[in-house]
Each structure stands twice: as C-alpha cells, then as structure tokens.
Structure I
Amino acid sequence: MLAAQMGRNRKSKLRQDWGSAKVNIMREAIFAKFTQHRKLRKLLLSTGEAKIMEDTEKDDYWGDGGSGRGQNILGRILMDIREILKCPEKGL
C-alpha cells in the first residue's frame with residue numbers, strides 16, 4: 001500500500017525512462033510476489049485459463065478503466081506470470 005501511495009504522489013519526480021521501464025518493473029515485482037508466496041501462487045494458478053481483469057474506473061492503463069476498454073496491463077502481466085508458473089522453462 002505504501003508503494004502505491006508513493007507512486008501516486010505527483011510531487012515526486014519520476015525517473016526519465018519510467019514510461020519504457022514501468023511494465024518490466026511491474027512484471028519483476030509480480031513475478032517475485034507469486035514465486036515467494038506459495039498461497040498466492042496457488043491462488044493465481046487456480047484461475048486456470050480465465051481472463052484476469054484489473055477492474056477499476058480510476059486507471060485505464062494498468063486496469064480496464066471500469067468499462068473494459070482500458071489496456072489492463074496488470075491483468076495481462078498476471079496472466080503471463082500464471083503461464084510461466086505453469087511452465088517454468090518458459091522463464092521471465
């Protein structure tokens with residue numbers, strides 16, 4: 001929660017390459033989360049082949065924008081990580 005609050009603080013200067021780096025940073029963080037926590041890994045894997053949506057009206061980049069028309073980058077990352085966890089040889 002603290003990291004999310006810090007990320008929303010527009011007074012903090014973003015790194016210059018944030019636009020091109022943020023997806024890979026999020027992917028690495030999500031991968032670490034689901035490989036370090038067995039219960040979370042089991043929960044993610046239990047979603048099977050279901051489409052994962054970050055349903056939020058407040059964010060149409062990481063989420064679906066509330067209408068399903070957003071980019072849903074977080075949902076896509078979660079589905080990618082789920083596939084990696086199913087077949088670890090695919091790698092990150």
Structure II
Amino acid sequence: METAWRNELIKLILSIRNGTEANHLLEAILTPAELKEFAKRWQIVKLLSERHTQRFVRDKVKVSIATVIRGAREVNYGNGIFQKFYSRLYPKSS
C-alpha cells in the first residue's frame with residue numbers, strides 16, 4: 001500500500017467522531033462480506049484474549065482452525081496491539 005494512501009486512511013479513521021459515523025464509514029468503505037469478516041476477526045481476538053480454546057473459538061465464530069491459529073499467533077506473539085484494544089474495551093477483564 002502506498003504510504004500516502006495509508007496515512008490518508010489513518011487520518012480518515014481518526015476523524016470519526018462517534019459510533020454512528022464509524023458504522024456509516026465501515027458500511028460505505030467495506031462490502032458486506034468484508035465487514036462480516038472484519039467483525040469475525042475481532043471476535044476471534046476477543047475470545048482468545050478471554051483464554052478460550054482455539055477449538056471453542058472455531059466453533060463459536062464458525063471459521064477454520066487455520067484462521068483461529070493465525071489470530072492466536074498475533075494475540076500471543078504479535079506487537080501487543082490486540083491486547084491494548086481489548087484492555088480499552090474490557091478494562092475489568094484484563
């Protein structure tokens with residue numbers, strides 16, 4: 001991705017003022033399938049962060065085990081960004 005495009009996308013995201021705007025932007029910029037996939041990926045991260053097993057996550061979110069393993073790799077060995085956002089959304093769970 002071009003650096004300038006990425007920076008512009010970041011500015012766009014930072015300009016979101018509330019949940020309604022976020023929802024409208026996501027619906028406008030993503031296809032319904034992309035939005036569904038994005039939501040599923042967050043659920044994978046959330047459930048893994050809550051210490052559910054990979055099989056439980058696979059069955060709950062209805063994705064392949066490979067998709068869950070990819071998410072688990074990022075949760076366990078990534079740069080910590082998922083944990084940061086999980087802690088923001090669920091501060092008492094962290």
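Nothing in this text is a laboratory measurement; each read-out follows from the coordinates by a stated rule. Nothing here was measured: the structure is a model prediction, and the numbers come from that model. Cβ atoms are built from the backbone, for glycine too; each structure is taken alone.
Quick one: distance in nm of label points 7 Å out along Cα→Cβ at positions 2 and 74 came out at 2.5 when computed from one of I, II, so which one is it?
Attributed to the structure labelled II.
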With Cα extents along the principal axes in Å derived as 40, 28, 23, matching label from I, II: I
One of I, II was used to compute helix-only ellipticity at 222 nm (-39500 (n - 2.57) for each DSSP H run of 4 or more, over all residues; to 500), and the answer was -23500. Which one was it? II
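If distance in nm of label points 7 Å out along Cα→Cβ at positions 42 and 58 comes out at 3.1 when worked out from the coordinates, which of I, II was used?
I
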